[in-house]
Structure I
Amino acid sequence: MSYKVIFTGEIRGSAERRHAIAALGREFGLGFGQIKGLLAGLNPQIKVTEDRGEACQMMKKFWLAGWHTQLCLGDQLMHCTVKSSNSGDPPLPSAFDYLQSVDKAISIGVPSGWQAFDNLNNEAELQAGSAQSNRYLIVLRQLRKQLPQSLTIDEFGTAQIQQCLARVANGKLISGPRSTQSNDLQGCVFEMSADVANTPVCYQVTFFQNQESFYSVFLWSDQESFPKSKIEFVQIFATFKAVTNRDKCVSTTVPA
């Protein structure tokens with residue numbers, strides 16, 4: 001699934017319109033007709049790429065030129081510079097670093113500044129987080145051959161969530177399962193809450209499968225910041241990739 005950078009036609013607050021329009025020609029090599037069409041919204045999609053970093057660099061370039069843009073993954077909006085700057089959040093998407101499991105079969109992107117951990121879960125293939133923002137990630141894997149062949153992703157996810165709720169203090173199911181699909185992959189998404197060290201915490205948990213394994217991606221933060229955390233969590237989840245022994249690379253989509 002490709003990342004798309006969308007030109008909104010809106011000028012950011014501190015930029016002058018004439019300078020911003022001039023920058024479209026100077027910085028991007030656009031002719032008069034191309035600029036006119038872009039401002040008229042005739043072709044607002046200005047970049048399509050599989051590389052999230054490349055898309056974010058394009059957004060930064062337009063930001064410096066004085067323009068607002070949006071980042072989409074497929075048809076789903078991931079970041080809007082107008083919305084983020086108006087709400088006081090960083091106007092541009094976070095830069096990501098990529099973590100990889102020891103066997104190189106699993107990778108996922110996390111915001112730069114997050115650090116790897118080894119004490120969140122002893123069975124985790126990947127674990128990382130930010131103590132400053134109080135946001136954390138673990139990724140678990142279970143081989144399909146260890147489970148009944150008829151087990152569906154919804155059944156697997158529901159069973160795992162029930163186990164989690166039974167093990168934590170004041171565990172509550174917030175939502176789910178919600179279905180997600182990427183190419184031939186089926187997945188399901190849950191949200192749950194619990195008390196950890198007397199602190200209310202919320203989790204977004206995504207389960208999905210490929211030919212060989214079931215995967216569980218846990219992302220969580222304190223309850224108060226969870227609405228904002230989820231915006232970042234969706235972007236993290238969208239970077240998840242798993243490689244089977246057949247070297248077929250598959251990736252997830254963002255939950256609908």
Structure II
Amino acid sequence: MSGWSAEGRISATGWETASWASPAEVLPGVTAYPIDDVWLLEFNADLPPDPEPLIRTAGWALAESPRGVACRLPASLAEMADDSVEALASLGWHVRGWPGASIAISCRQANLRSRLRTAPGGHSLLFTGSLLSAWAMLAASPVQQTSTRVAPHPAALHQARQFLSRTCLDWRLQKAIIAGQQVLDELVLSAVCQTLDPLVVTLSRVDQALRIAVRVWTPPDNLLLQAEGVAWDTPLLDALGDSSGILSGADGSSVRWGVVQA
């Protein structure tokens with residue numbers, strides 16, 4: 001996996017091996033670690049009132065296709081300007097597109113919680129008083145999920161389609177197979193042209209909603225793609241609007257996803 005991202009080289013190793021006992025400090029003053037498919041993000045109390053590190057780290061965590069992301073806000077963020085509050089609350093738009101990965105904000109400042117909740121997108125966020133309660137809420141999510149690796153060769157599409165069909169049958173989502181395969185076809189065909197590494201196909205299910213995601217890593221020597229990001233050619237997913245999106249991983253990967261209904 002490449003250690004490059006659009007923002008520059010970061011410690012992919014620290015992110016990939018992060019745990020409660022050994023959290024990754026992915027940005028100055030920002031630590032992240034997963035517990036039971038929930039990513040927990042903690043921010044140093046001495047950080048200035050700037051939400052950008054939180055937003056970037058939350059995006060990296062969402063690229064891992066978790067059950068959810070729990071963020072503990074320091075008291076210093078209570079002094080954020082209105083535009084910064086709106087930027088932070090915009091994380092809720094991802095939840096609106098895919099409710100299978102909720103975002104919980106742990107914040108003791110009632111005024112900040114109120115400002116976030118009333119900002120655009122904030123109504124889709126969850127709010128708790130502690131990081132532990134945020135984790136417990138997200139860990140109880142009913143989402144089902146499974147992944148497979150697909151080699152970037154002409155047989156990739158057939159292998160991915162078989163994986164989706166079997167999973168939908170196991171989950172009794174037969175009505176999602178045709179639409180799901182159309183989304184998957186577009187994702188895989190776009191991804192195999194840009195990498196020499198295996199793709200990761202992840203299927204997630206909440207109620208009758210099926211999320212199809214493909215993660216791709218660009219070759220280490222392809223500096224143009226590393227600088228500009230993966231050029232996803234996905235007009236079908238573009239037409240899904242809020243029910244699709246693109247996420248950048250902490251290791252320089254790109255995740256393109258879309259949601260269909262059974």
(request) Work out the source of 0.97 here, i.e. which of I, II gives that when Rg/Rh (Cα atoms, Kirkwood Rh) is computed. (result) II
(message) Comparing I, II, where is mean projected area of the Cα convex hull in nm², for residues 34-177 alone highest?
(response) I
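Using relative contact order in percent (Cα under 8 Å, 6 or more apart) as the calculated read-out, with 15 as its value, let me know the right label among I, II.
Values: I: 15; II: 21.
The read-out was computed on structure I.
Thinking of I, II, which structure, once distance in nm of label points 7 Å out along Cα→Cβ at positions 90 and 114 is computed, gives back 1.2? Walk me through the numbers on the way to the answer.
Details: I: 1.2; II: 2.5.
Considering all the candidates, the number was obtained from I.
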(request) Given a value of 22.6 for mean count of other Cβ atoms within 10 Å over residues 58-65, point me to the structure among I, II it was derived from. (result) II
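0.90 is what came out when FRET efficiency 1/(1 + (r/R0)^6) of positions 122 and 162 (r between Cβ atoms, R0 = 30 Å, to 0.05) was calculated for one structure; which of I, II is it?
Details: I: 0.90; II: 0.15.
Working through the options, I get structure I.
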(request) State the single structure among I, II that was used to calculate distance in nm of label points 7 Å out along Cα→Cβ at positions 50 and 242, giving 3.1. (result) II
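Readers should treat all values here as calculations from the given coordinates under stated rules, not as data from a laboratory. Small disclaimer: the values here were computed from a predicted structure and weren't measured. Cβ atoms are built from the backbone, for glycine too; each structure is taken alone.
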